[in-house]
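Participant: Listed next: structures, encoded as structure tokens.
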Structure 1
Amino acid sequence: MIEPGTGKLYVKKDGATFFLCSSKCQNNLTMGRLPRKTIWTEKGRAEQKRK
């Protein structure tokens, strides 16, 4: 959850919008990294529990 008044709004050229908590998250998005394969994300933690 992103605290009110913090974070970034990132808009792609196709109009898709993303609310990001930090520049670290923005860099991972622009590099095309998948949240499932990044261990420190919520989806990454859920994927690790399944294995």
Structure 2
Amino acid sequence: WEDIFRQNKDNLLKSIEAFNIEMLHCQKLVEEDRWDELHQWIGDANKLHDIL
């Protein structure tokens, strides 16, 4: 795994950053009791999962 991580370091870091941004958005929605928006966010994530 280490070799794969080394070879893909830049892409891996970009993916981790994108994931962190999404998790912070999710956290904010929960903290602010924005349940309808959270529901939409989860639905959008499921659609993306189906595409991939």
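Participant: Going by FRET efficiency 1/(1 + (r/R0)^6) of positions 2 and 26 (r between Cβ atoms, R0 = 30 Å, to 0.05), which of structures 1, 2 comes out largest?
Facilitator: Answer by largest value of FRET efficiency 1/(1 + (r/R0)^6) of positions 2 and 26 (r between Cβ atoms, R0 = 30 Å, to 0.05): 1.
Participant: Looking at structures 1, 2, which one was distance in nm of label points 7 Å out along Cα→Cβ at positions 18 and 42 calculated from, given that it came out as 2.3?
Facilitator: Attributed to the structure labelled 2.
Participant: Still on this model: Among the shown structures 1, 2, from which was the value -9000 of helix-only ellipticity at 222 nm (-39500 (n - 2.57) for each DSSP H run of 4 or more, over all residues; to 500) calculated?
Facilitator: Traced to structure 1.
Participant: Comparing Rg/Rh (Cα atoms, Kirkwood Rh) across 1, 2, which structure shows the greatest value?
Facilitator: Checked 1, 2; max of Rg/Rh (Cα atoms, Kirkwood Rh) sits with 2.
FYI, it's all coordinate maths here, none of it is from the lab. Values in this document were obtained by computation on a predicted structure and should not be read as measured data. Cβ atoms are built from the backbone, for glycine too; each structure is taken alone.
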